[in-house]
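Listed after this line are the structures, all set down as structure tokens.
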Structure P
Amino acid sequence: MKPRVIIGVVIMVLFTTLALYNLSESISSYVDFEQAKTMDSDRIHVIGEWVEDKPHGFSSEDMTFSFHMQDESGNIHKVEYAGAKPNNFEDADELVVIGSMRGETFTSNDMLVKCPSKYNDPSEAEFTQVE
């Protein structure tokens, strides 16, 4: 075989390996807080709802917004988000915090806020049986 062909194949294999490695790092599944405690990653996704009756607020000393969240399994933990409170935080149906567990507190670098759709008509939410 010619050296150019061998070098080309090696470069293609390296590129493919690097692309698959980066893809596997970016894909993650949702876990609850208890599963997050056992994981060693800074990109853990936990989905849940804001617990309104627990303390929440922004700390100007360490520039974090803290609140309590209940995951889909019913576990409630404090979340410290590195940033200001999102504008639509109170209206959110679901929250996805991305970060890691540190003790009993989830430290989040990113947060996704899912709000109710303004395009859904609440009166159409009930289904009727058609005979």
Structure Q
Amino acid sequence: MTSELEPCSSASGKDRNIYVVQRHDATRLHFDLRLEMNGVLKSWAVPKPPPTEPGIKRLAVEVEDHPLEYASFEGVIPEGQYGAGTVAIWDKGSYTLLKRERNKIAVIFHGEKLRGAYYLIRFREDKNWLLFKKK
């Protein structure tokens, strides 16, 4: 059993994967949290900026996976296309996976804005998760 303080083994065999948070000014301004997992970017739409301090909780709505190449995307998605609007990288870096279960993901972010231990906890069995920084 993996403890909360030790990295778990990943399918890729490496301890760190990339993450990116993109500021997405579409129909509504939100932030897209993307974690490299199993060859794709697992993705969540976060209506407010991700927390940089403990004690702040954010809704994170799970959305479709994105290709790894999307991690470096900045620019404008044209009107008429899904996600139309401006995309800019808000934060990026690597992360260490501590735990991944059906309803819980624990990571340590090694980024510019997001640093330290974070949790994603799923509400019930839907696409809504809670994102917060560990105290």
Structure R
Amino acid sequence: MLGDTPHDRANRPLAVLIVEDDAALCEAIGFCVEQAGYEVVDCAQSVDAALATLGRRTVDAALLDINLQGELVYPVANALTERGVPFVFVTGQNPSEIPEQYRHCPVVPKPYYDAALCAALASMLPGKQPN
């Protein structure tokens, strides 16, 4: 939450924002995230919804679909980068189509496997364990 103290952050599960336009897939990804011990902060289905969530919640990591019904997720990636929040692209996009500034970011291709998704999350949060 906005304004939470270091003590508050230390006592809550790591918070993950999911940005995915397919509600069923978002639910499946959310289940995987929760099974791994993380908290799903929101499953935003648009750039505006994701940015609104970032405006009111603190997140530790994010999973981003690149193409949200024709809307590209890069404004969310920019906002996360500004906040120092790591993210993974979970996408069917060809990795060569990702802008140069984000080619270093991890990509979990769709269709994904839960193990790959959880491994990508864990790699973004070194030294931090889910509760």
Looking at structures P, Q, R, which one was helix-only ellipticity at 222 nm (-39500 (n - 2.57) for each DSSP H run of 4 or more, over all residues; to 500) calculated from, given that it came out as -7500? P
Upon calculation of P(r) over Cα pairs in 10 Å bins from 0, in percent from the atomic coordinates, which of the structures P, Q, R produces 13, 45, 34, 8, 1? Q
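Any read-out appearing in this document is the output of simple, stated calculations on the displayed coordinates, not a laboratory observation. Here the structure is a predicted model, which means the values were calculated and not measured.
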